[in-house]
1. If you work out volume of the Cα convex hull per residue in Å³ for 1, 2, which one comes out largest?
2. With semi-axes √(5λ) of the Cα gyration tensor in Å, for residues 173-260 alone coming out at 25, 13, 11, pick the structure among 1, 2 it was computed from.
3. Taking 11 as the value of relative contact order in percent (Cα under 8 Å, 6 or more apart) derived from one of the structures shown (1, 2), identify that structure.
4. Here FRET efficiency 1/(1 + (r/R0)^6) of positions 29 and 109 (r between Cβ atoms, R0 = 30 Å, to 0.05) was calculated and came to 0.15; which of the structures 1, 2 was it taken from?
5. Among the shown structures 1, 2, from which was the value -7500 of helix-only ellipticity at 222 nm (-39500 (n - 2.57) for each DSSP H run of 4 or more, over all residues; to 500) calculated?
6. Could you tell me which structure in 1, 2 was used to calculate mean count of other Cβ atoms within 10 Å over residues 45-52 as 15.2?
7. Looking just at distance in nm of label points 7 Å out along Cα→Cβ at positions 37 and 221, which of the labels 1, 2 belongs to the structure with the highest value?
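Read the figures in this text as sums done on the coordinates, not as results from a lab. The structure displayed is predicted, hence computed values, not measured ones. Cβ atoms are built from the backbone, for glycine too; each structure is taken alone.
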Structure 1
Amino acid sequence: MNSVVTQRFIKCHDKLRDDNRVRSSRQFAVMLDYLPQSLSEILKGRRDVTIELLRKAVEKYKISPAYLLTGDGPMFLTEEDHKDFRVLTVMTNADDDERIVHVPIPAQAGYVSELSNPVFVQELPSFTLPDYKYKVGTHRSFDVAGDSMEPTLFEGDKVVCSFLEPTLWETGLKDNYVYVVITRADVVVKRVFNRIREDRCVELGSDNSFYDTYRIPINEVREIWYVRAKISPFLPSPQNLKNHLQNEIKELSQTIGQQSRLIEELQQTLKHFVNGQNKH
């Protein structure tokens, strides 16, 4: 049985034919640089649609990715929706399964400026996770920089995220959840508050109270990724950590004791010096 995404793809194909936007399934395949025989196999329910074919169909016929992935909204994007639309570059393995692309800190500045360059994304490291939820949809992972999300996230952590389609930002962006927000200038990990409907912006907050909440106009946002999991460096066991802290406290106490004795000796020396001066 076809996947639900394939079933929705077939409905979009049928709609294009019904509206005479394509004359035949063969023309549809040729326009997408796809073998008509292979398309026929998909339409007959014998195989699933590939990610590459979906990408081409979205670009050529403005099929809504939100509809394909979730079934929500119209089948096709309007001209206004499509104006700022950008197809997301993905990585797949030999079986056409999508891999998780990782964006380390050194590459994040380049990621912001090279969003439309598929070669840049293809050169980033990628990996897979065994959980089934990472087999559905598009995922990225990002290194966490700085301390603005402590104690929830620490510098060096990695967050694994799922892509939030721009057509779903207004209704699907959940208040007080953690997202990776890609702006025209930066990659930030923040708690997001949805102010799109009323103010055409998103509000970004930090878990570290040292940092203030601020707003970004929605037209400055390029991508939004919902944080689903984090990968943290392994820490010492509580017992080892306790012993380590006790040793540090002991060394600190010894250092303070030595400094106290030095200060006391210095005070005695100064006192003797002052007394000697008074006698003269």
Structure 2
Amino acid sequence: MARNVTVGLIQTSTPFDPSWDVKKIQQAGLEKHIPLIEEAGKKGVQILGLQEIFNGPYFCPSQDPKWYDAAEAVPGPTTELMQAYARKYQMAMVVPVYEREAAGVYYNTAAVLDADGTYLGKYRKNHIPHTNGFWEKFFFKPGNLGYPTFQTRYAKIGVYICYDRHFPEGARLLGLNGAEIVFNPSATVAGLSQYLWKLEQPAHAVANGYFVAASNRVGTEAPWNIGKFYGTSYLVDPRGNFVATGSEDKDELVVGVADLELIEETRRTWQFYRDRRPETYGDMVEQLP
């Protein structure tokens, strides 16, 4: 018997004028998302994933401390607002924001809300890049909450954020922790990563026998212009098949149906969890670099 869950992903460009202050930019980003969140609710989406730091631009091409003003508590005002939409539509949500834990301590975080609006917890991005155009260590401390999973009304889900997707270790731990769907909210631009975008995460889905729901913003963002965010948000199943895929350049809601019974069926065929040899992997965590 099918156990279907309707999954939604929002991909959108960010309204942004460099003359605006940080709070005005965030308000504009939030207002851009509300109609798409409403659309998801009206279309019966049961679990909705938003893009990385959804209520603002991807400011990491800069090293400007003014963006610290964009950070907020989690739970906090933005998660509380999203809780109202979760309750309204009985829709679980993954809500990525810039988190302020304490003075000068900031994380790239995703809050997870259940379908009744309950705040279930958060994931903090563990792998933080620091390279030309992606100066994330200037803004984010590496996550310290491990790889948690969250039991929503519809499925047990995990979160992996953007650059995390290049690391199979956390993807496996999410599976070991019971994730049925892993959400990966991202902000990634055209280039080499566009090839990897459709390679790595389907591989994680196959290797771990779960669904992956990956979202990416669209458009370009002045004044940095580091490249075009290429969208192509998608839902992929445990066999590596694409269930739903978005365009490269449109603001849109991408909707797909995940039949969670396929997880059991796939794992009975590919017995990767049975055949793991964790007792042989000790060197992986001992070796440096």
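1. That would be structure 1.
2. This value belongs to structure 2.
3. Considering all the candidates, the number was obtained from 1.
4. 1
5. 2
6. Checking each candidate, the match is 1.
7. By distance in nm of label points 7 Å out along Cα→Cβ at positions 37 and 221, the leading structure of 1, 2 is 1.
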